[in-house]
Structure 1
Amino acid sequence: MLFRRILLDKITGIWMVTALVAILLLPVFIGMGLYLKSIPLFEHQDLWQLISTSEWAPTLGKFGFWPFIAGSLYVTILAFVFSAPVCILAAIYLTQFSSKRLVRFMHPVIDILAGLPSVIYGVWGVLVVVPFISNFLAPLFNIDSSGYTIFAGGIVLSIMCVPYILNMLIEVFNTVPMGLKEASLSLGATFWEAVKHVVIRKSYPGIISAFGLGIAKAFGETIAVMMVVGNMVQTHFSPFEAGYPLPALIANNYGEMLSIPLYDSALMFAALLLFAIILIINLIFRYFIYKTRER
């Protein structure tokens with residue numbers, strides 16, 4: 001009996017370590033695979049030219065990825081600016097001020113929004129957001145726009161990110177011990193002061209983590225953004241112009257124009273760029289979390 005228990009413990013430990021190693025090695029294998037497929041492009045153009053130039057002419061062998069990188073960053077930043085205040089305020093209200101009945105009602109609503117396929121958000125963006133920008137918002141600034149713009153992509157993407165970030169923030173605020181808030185109230189703080197100086201302050205690492213994961217998820221979203229962003233290769237600073245994010249480039253072209261030399265390698269490099277940028281975003285937010293916990 002004792003031998004059997006020891007054997008089961010060893011087998012359990014081995015498969016858990018194996019699973020952990022597999023999870024750790026998976027990103028390495030993905031990155032190495034994308035890099036190996038991108039090597040032909042590196043032999044044709046150097047890395048700095050690839051990421052800093054804007055000329056995109058695959059038939060001429062010119063691959064400038066800056067418009068796609070800029071489009072992805074622009075849409076993601078807009079989505080974060082729109083969604084972050086909504087998420088943080090809604091999470092504070094639901095966890096600190098609202099009734100339990102409202103919380104019970106909101107949880108399935110948030111889960112439904114998080115579970116909707118991205119194509120539904122894209123269709124909603126085409127039917128509602130694009131006409132709103134074209135017919136109402138752009139004319140306010142004396143701009144003639146089709147509505148298929150970076151701004152439309154940012155709005156749709158922000159709505160997609162809200163349930164994802166909000167769920168994490170609610171869990172973060174709920175992990176703060178009630179005794180900390182009660183202690184501040186007993187010392188004379190108002191309810192809002194207790195929330196601001198105790199609950200939110202204690203939750204800083206979790207808030208940063210939720211925003212970091214939300215940004216990383218937003219950066220890689222494809223279908224919904226692709227449907228409303230316009231998909232035009234250009235570099236500009238106006239949110240009322242069309243853009244072309246990296247995920248849309250891969251989704252639109254993979255499998256169609258691979259007869260062009262180096263095009264397959266260029267698309268693999270686009271995927272490698274996406275992988276690297278998301279990795280960098282996560283590392284930056286991990287650093288912020290570490291510094292916040294130090295304080």
Structure 2
Amino acid sequence: MSINFKGTGVAMITPFHKQGTIDFTALERLIEHLISGGANYLVVQGTTAETSTLTREEKNALAEFVVDIVNKRVPLVIGIGGNSTQEVINTIRSNSLDGYDAILSVTPYYNKPQQRGLYLHYKSIATVSPLPIIMYNVPSRTSVNMKPEITLQLASEFDNIIGIKEACGNIEQIMDIIRNKPKDFLVISGDDLLTLPLLGMGADGVISVIANAYPKLFSDMVSLGLKGEMKKAREIHYKLTDFTRSVFADGNPSGIKAALEIKEIISNNLRLPLVKIEKPHYNQLALLMAELEPVI
């Protein structure tokens with residue numbers, strides 16, 4: 001199971017029409033762009049997908065649509081998380097997960113649980129899940145950091161907890177997990193700018209936002225990094241650095257949606273409380289992308 005999730009996963013955005021409904025035509029265009037660009041797997045309904053603004057009916061329709069369009073060409077991961085453990089369990093039990101290969105589940109947010117609460121949360125999910133679980137630690141969004149010892153305990157005790165997407169921003173913490181993890185447990189970067197350094201320390205890949213716009217360039221960098229060809233990987237990393245910083249400068253997915261509009265893949269529409277990036281920032285992003293295009 002683990003080998004399917006090495007390399008570049010893409011945290012897909014959700015395209016919207018101007019009136020706010022899901023733009024399934026643009027979504028299909030995005031999927032083809034990502035698969036043809038060499039993405040190793042796709043992540044549906046993560047943070048970047050504005051999932052918290054989707055209704056249950058929209059989530060179901062979107063999940064089914066992606067399965068149909070992808071048609072088993074690449075593995076699929078679906079995001080199922082929340083700050084109520086029982087509600088996460090209920091969602092896993094009640095939703096059709098046909099066509100999906102794993103669940104990405106974020107640490108509970110807002111509640112600020114203790115470390116034992118985090119352990120029991122994932123233990124409870126692992127006990128009922130029919131699919132492998134990738135944990136997701138992102139303290140900047142959840143206000144709680146899952147410590148390495150809890151990650152390692154869960155990794156050792158539950159065979160169906162197969163990895164963690166780490167976006168803590170603390171290289172020492174991630175290094176501790178990589179050094180002490182079970183052999184087949186995946187450590188996946190959740191930070192595009194830190195991906196290459198983490199690959200150098202033994203991480204298994206990334207779940208990327210930037211790869212929505214540049215799947216081939218980012219996938220090439222990750223592939224080179226995994227093979228130890230760091231000089232070539234660094235060249236791509238530094239070509240993407242300014243663009244990556246600009247994409248995240250005014251929040252996610254506002255920046256990446258602007259970039260995808262510039263590439264004429266989607267229309268730049270978001271759901272409140274998220275709004276579009278300001279025009280000067282949009283123009284700067286367009287200039288950075290114009291500089292990138294000749295190297296692709």
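Taken together, the values in this text are just the output of simple stated rules run on the coordinates, not laboratory data. Since we're looking at a predicted model, the values are computed, not measured. Cβ atoms are built from the backbone, for glycine too; each structure is taken alone.
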Inset, instruction - For the read-out helix-only ellipticity at 222 nm (-39500 (n - 2.57) for each DSSP H run of 4 or more, over all residues; to 500), a value of -22500 was computed from one structure; give its label from 1, 2. - result: 1
Inset, instruction - Tell me which of 1, 2 gives 27 when you compute relative contact order in percent (Cα under 8 Å, 6 or more apart). - result: 1
Legend entry - When FRET efficiency 1/(1 + (r/R0)^6) of positions 200 and 232 (r between Cβ atoms, R0 = 25 Å, to 0.05) is computed for each of 1, 2, the largest belongs to: 2
Inset, instruction - For semi-axes √(5λ) of the Cα gyration tensor in Å, for residues 8-159 alone, the calculated result is 36, 35, 13, so let me know which of 1, 2 that is. - result: 1
Inset, instruction - For log10 I(q)/I(0) by the Debye sum over Cα atoms at q = 0.11 Å⁻¹, for residues 112-271 alone, the calculated result is -0.49, so let me know which of 1, 2 that is. - result: 2
Inset, instruction - For the read-out Cα extents along the principal axes in Å, a value of 48, 46, 35 was computed from one structure; give its label from 1, 2. - result: 2
Legend entry - Value 0.95, calculated as FRET efficiency 1/(1 + (r/R0)^6) of positions 152 and 192 (r between Cβ atoms, R0 = 41 Å, to 0.05), assigned to which of 1, 2: 2
Legend entry - mean count of other Cβ atoms within 10 Å over residues 16-23 - highest-scoring structure of 1, 2: 2
Inset, instruction - For FRET efficiency 1/(1 + (r/R0)^6) of positions 24 and 64 (r between Cβ atoms, R0 = 30 Å, to 0.05), find whichever of 1, 2 sits highest and give me its label. - result: 2
